[in-house]
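Several structures are given next for inspection.
What follows is calculated from the coordinates using simple rules that are stated; it is not laboratory data. For clarity, every value in this text was computed on a predicted model and none was experimentally measured. Cβ atoms are built from the backbone, for glycine too; each structure is taken alone.
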Structure I
């Protein structure tokens, strides 16, 4: 069972929205392998996108990893630095592993790549598999299906992840507003 602290976006009243908040129009979980690079970046960027473009829209946002390599750790410092250069703070996040209950709790479980998509599909109860999608489906103009893992590369990889995540976040927001 997952006992991580709730990380909800601030709503119009300035209060954090709890994951599972009944006022939320949607609940979105971003997933990569270790929950220290791509998925926390997506969580932070999407929170920022919501705050900037739709502060009235109550969306619960969280991130997790398919593996437990980094549970309890903050995001990779390179992800934090790259995000901070764009005004996005990832410092309050801590890595956690996806749990079976996440599939019932979240309306969208967005995988960063096809490997994680397959892993999520393997562990999801059958009735929730339709909730699993690739995050880049929300940025079809980008011409790619996956957000590449920047972990073993240089700093330009983290900037590229941010470029892709920003584009997909705008597409996801458009989708949620429909």
Structure II
């Protein structure tokens, strides 16, 4: 009888601890690229983003377990012609098929803070600082990435030349990077 009670308590505590962990199954990645001297924004998303994240009761450990893989050929700017130009220059010339990212560090709490996100592209890894907020069960993070930091000067020059007429002669290598990660607890 004593064993049965102990086993019941053990099973109950295991179930209780796993029932209150943070978990997520999807992430949305957004990029705001810029063109023209007025720095007009072009909103871009990716339709194929894979997320790997481990359930955890600790918010920081949950977030630092996050890794994503972005299929660059799933770029979606809501204009097929533009998507094809980006793929043919920025990504194809640099031979890039995916971008990987993982959260290395969380500074803050389950409401607000900063993230150090390691982005891997074109065999180059850079840490991108991102500010985040959490509201209604969704973490939203924002940062800035410069394409030229990823050894992409040749492909960027081809992109800028191809789009010169569409961009009023001015393209920008820095892009606003954001992601939203809905989660449950």
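A few notes on this one:
- At a computed 14.6, 41 (Rg and Dmax of the Cα atoms in Å), which of I, II: I
- A value of -11000 for helix-only ellipticity at 222 nm (-39500 (n - 2.57) for each DSSP H run of 4 or more, over all residues; to 500), calculated from one of I, II, originates in structure I.
- A value of 18.6 for mean count of other Cβ atoms within 10 Å over residues 139-146, calculated from one of I, II, originates in structure II.
- Structures I, II were shown, and P(r) over Cα pairs in 10 Å bins from 0, in percent, for residues 51-106 alone at 23, 34, 23, 18, 2 was computed from II.
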